[in-house]
Each structure stands twice: as structure tokens, then as C-alpha cells.
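In C-alpha cells below, several structures.
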Structure P
Amino acid sequence: MNFNVVTLDNKPAGSIELADAVFGAPSRPDILARVVDWQLAKRRSGNHKTKTIADVQGTTKKPYAQKGTGRARQGSLRSPQFRGGAIIFGPVVRDHGYDLPKKVRRLGLRTALSSKQAEGHLIVIDDAKLPEARTKVLEERLAALGSSSVLFIGGRVLDDNLRRAARNLPHVDVLPVQGANVYDILRRETLVITKDAVAELEARLK
């Protein structure tokens, strides 16, 4: 498909041919959900933990005699039925990540790119560079593009001025093309991608 290219100031800069296999794929919300769940599971730290009876500090002495008190027999004050005791079947430190087939991950990225194109929230620019590393300058460029929630996907080496200017904006992310992923694409309203990044993504995903 033929797609218009603009500058960062939203001025015409020619056109580009987008591959239908990458930017015109059918909608697959189920695939997007699978990939996002996989990404969020991988980033979980998994360091939640409760104390078992072996972890609880305290005496190992029997609280009272086994017989003759009329009470239920007890072997330790560290047992879960006592205040400050152990937790039964609590969470333990573990890895929440799991495997997802590479074909599903690639399909998810193609679907995410295609969904932005279908919704009219895809902008292709000739180059993602700023003359100076100032947030105000980037805000003016975003106002010209008509969006305040933006993900920039640049080439393999990002412009340092753009990266530094975007740090103070809460809804603006900047990623190199090798870091393009489904979650970051979907969490921002507008996807702004350079011509170089388009060529590399098409070579990777076709």
C-alpha cells in the first residue's frame, strides 16, 4: 500500500510503499492478548514470598504438655494457627515467564503494526531528529503531529536529542527498531516510525 511520509513538523516528505503482510494484516485481538500477557509475565520480578514454618523465628519448645490440659495438642508456636506463625501454601520466589512460539510473537508484532495503520494512528516520518534536546521543542513537534501519546520507533541508533527531550514527557516513548514490541505499541495512541525502521521491520517480519 502507498503511504504518505511527513517530517517531524508534519510537512509532506514524499511517500513510501508499505508491505501488506506487515502493515495490512487482519485484526487478531486474541494474538495481541497472548503476546501482551507473555510480555507482562516476563517482566514480573517474582520476588514475593511468605514465611514457611522453617523461616519463622522462635522457640522450638512444645508450648504445653501433650496431655492433661484439655486443649488441642500443639507442637510449635510457629505453626500457622498461631499469631505470627507460618503461612501455608503462600507465594514463593519464582519466575513467572513462559515460552511463546516465535511465530506467534512475530504475528503479534505484525498485527499491532497493522492495527495502528487501520485505525489511522500510524505516522511515517523521514527522520526522527531534533535540533536540540529540549522538551518544549518536542512538544511543538507533537502538537504539529496532533497527538500527545506517542511511541517513536527510530533506527538502530537513536537521536540523542530526541531521546533526552522525551524523558520529561509522561506519554512519549522512544525505542530503537530492534526494541519494537507489541505492548509498547498498543499502550500509546499514535505510532510514529521512521522510513529506516519501516524497512528493517519489513525485512524482519515478512
Structure Q
Amino acid sequence: MGYTGEMPKTAKERGKTAPYKMGHIAIRTDRFEEMIEWYGKVLEAKIAFRNDDMAFMTYDDEHHRVAIIRMPGLVEPPEKYSGLEHVSFTYQTLGDLLATYRRLKTIEIEPFWTIIHGPTVSMYFKDPDQNKVELQIYVFETPEEVNTYFAAGHYLENPMGIIFDPEDMIEKYEAGVTFEELVKRPKLPEGMSPWDMLRD
């Protein structure tokens, strides 16, 4: 299934009642202090509440965006398992995303995957429990622009994206290269498939 012709109507437009925003994620762990520290550093989050068994963390006006729950004796998941792939957090500007990358690198937190998906520029990290966390910015300002992008067939050709070097992007950003040029997704290199762009 590819381009459907238009953006789906919202639930409200379809006469349905749905959430108006995503609230929070909750993570169970036996690395309680380590996870609190990691999410605090990565998201610039502060603790709104904590006791010996849970911590509620926030970075905005929501009372908590991440809940860390201590559950001793948990076992590591197998190498391949079904479940949640990743959670994603959006920054307002490319400058904010690149500054976050640079800040985290100084404390030895680095992404394992940096990719221009097309509609987003994304950096993927792994928390101490190996949960995947995406930090991203939107390339397009409106749903109509995303729709136009899909209609052009870019995702049929390459649903994954193109890997980029964040250090190279920072250098170009600081040199004044335009946003449009920085976030433009290149073509797949000859002889490569979209799956060659995947990193675990």
C-alpha cells in the first residue's frame, strides 16, 4: 500500500472522540537510578515526584512525561522479540536537535543511528535498558507538505531514509547552509536498498 491520495481525517473530523495529545511513557526497570539519570540528561528532565519505587519526570508543563518504575528481578529480553520499537521526542528546531547531540556527546551519550527519514531528521539512542529513543525534528510545517512528499513516491522508493553524519551536518549548519539543503533527503546510493540504511 502506498500513497492513499489524502491525509486521513482526524478522529474529531470523523465524529469520533480521541485523545488530544500523548501523555507519558512508563518504563519498568531494575536499573532505577541509572535510568533516572539517563532520561534526566537526555531530555533535560527534572523529577516531579519520586519515592523508592518510582520516579515521575518532566521537561515541560505536563506533570510527567516519563515514569520510571523500579521492579527488581526483571530478565533481559531476548535478542529478537515483538513489542514497542521506540519512543520519539520532537524538538522545535534543527539547531535545538544538533545542540542536544553535541551536549550529549560531551557526556558520552551518542546515537547509534542518525537518519533523514524524509518528513523528519532523526537521531536514535538506547537507554541503559536498551530501549530505543528517537530525538527528531519535523522537516515540513504542514500535513499538506507531508502529503505532497508521500504523493511524490519517495516512501515507495525508500521507506527507511538516508543515514547522515551529524558532525558534517553541524559543520554545514554553522557555515550557514540553508535548512532546506541540510534536511533534503538524498537518493539511495546505487546498488543499495533501504534496508542497508537500517542500524540496530
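Work out which structure the value 62, 20, 13 belongs to, where semi-axes √(5λ) of the Cα gyration tensor in Å, for residues 49-168 alone was derived from one of P, Q. Of the structures listed, the value fits P. Have a look at P, Q and say which one yields 6.3 for distance in nm of label points 7 Å out along Cα→Cβ at positions 25 and 73, as calculated. Structure P accounts for this read-out. Ranked by relative contact order in percent (Cα under 8 Å, 6 or more apart), structures P, Q are topped by P, which has the highest value. A value of 21, 16, 9 was computed for semi-axes √(5λ) of the Cα gyration tensor in Å, for residues 81-120 alone; which of P, Q is the source structure? Matching structure: Q.
Largest in distance in nm of label points 7 Å out along Cα→Cβ at positions 129 and 177 among the labelled structures P, Q is structure Q. As an exercise: FRET efficiency 1/(1 + (r/R0)^6) of positions 9 and 65 (r between Cβ atoms, R0 = 35 Å, to 0.05), calculated from one structure in P, Q, equals 0.00. Which structure is it? Value 0.00 for FRET efficiency 1/(1 + (r/R0)^6) of positions 9 and 65 (r between Cβ atoms, R0 = 35 Å, to 0.05) corresponds to P out of P, Q. Structures P, Q were shown, and FRET efficiency 1/(1 + (r/R0)^6) of positions 105 and 137 (r between Cβ atoms, R0 = 30 Å, to 0.05) at 0.25 was computed from P. When distance in nm of label points 7 Å out along Cα→Cβ at positions 41 and 57 is calculated for each of the structures P, Q, the largest result comes from P. When helix-only ellipticity at 222 nm (-39500 (n - 2.57) for each DSSP H run of 4 or more, over all residues; to 500) is computed for each of P, Q, the one that comes out at -7000 is Q.
Starting from the value 26.8, 93: which structure in P, Q was Rg and Dmax of the Cα atoms in Å calculated from? The structure behind it is P.
Computed from the coordinates by the stated procedures, all read-outs in this text should not be read as laboratory data. Bear in mind the structure is a predicted one, so any value in this text is a computation, not a measurement. Cβ atoms are built from the backbone, for glycine too; each structure is taken alone.
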